[in-house]
Structure P
Amino acid sequence: MTVTLLPETTNALGVPRSIYFPNKLGNPIGRPNQKDEQYAALIQCLKALEEVNVGEMVTGTTRNAQ
């Protein structure tokens, strides 16, 4: 499972499974020192790992979404 902030690039590279978080660069799974936000993003990553088929990308959410 690849966490990405650049879905177009990730798709072009042919990454097998990925999750896109629409956050600022440098904060892929949430803002610094926001443990609950980061934990929720990691849980989404683990769930996606079980549910996403090869070649698919899903979009995750955090409170940091821009």
Structure Q
Amino acid sequence: MTETPEVQTYESMIAELKAIAKQLDDPETPIEEAVRLHQRGLALIHSCEEFLQKAELTITEIQPEE
């Protein structure tokens, strides 16, 4: 049985990115963890970009033509 991935809000993705940035700034973060965090951060950035593109398309579609 496959699990459905949890859908995150844009705000929760940004909050997670901020937490990741804070951890990456910590010199005590082990390199293996830093690499994992970096990969997660890249995935979140990609998800945020997709979310914003979809939002922009939605806004463009509902705006009346002038």
Structure R
Amino acid sequence: MNENLELMDLGITPLTRELLINYIRIQYEENADYSYDSLRAELLLLERENRLHELFLAEEQANYYVGRE
């Protein structure tokens, strides 16, 4: 297992990629950039700032109202 996120290939980690897309959609709204390089940059920023947990909080926020209607 690769423990260095700088070497992570988001092309073969679709769940991580989806978490990042969801996070970026919530954080940046109409200014969101979903390019591969932007996704990687955001992942590395979150890691560097010890904020990776925000990916999971964004997932929870996005799914909060599913099934509650």
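FYI, it's all coordinate maths here, none of it is from the lab. In this text the structure is predicted, and so the values were computed from the model without any measurement. Cβ atoms are built from the backbone, for glycine too; each structure is taken alone.
Taking volume of the Cα convex hull per residue in Å³ as the criterion, the top structure among P, Q, R is Q, with the largest value.
Quick check on the output: -18000 is helix-only ellipticity at 222 nm (-39500 (n - 2.57) for each DSSP H run of 4 or more, over all residues; to 500), derived from one of P, Q, R. Which one produced it? So the calculation was done on R.
In terms of distance in nm of label points 7 Å out along Cα→Cβ at positions 9 and 57, the structure with the greatest value among P, Q, R is R.
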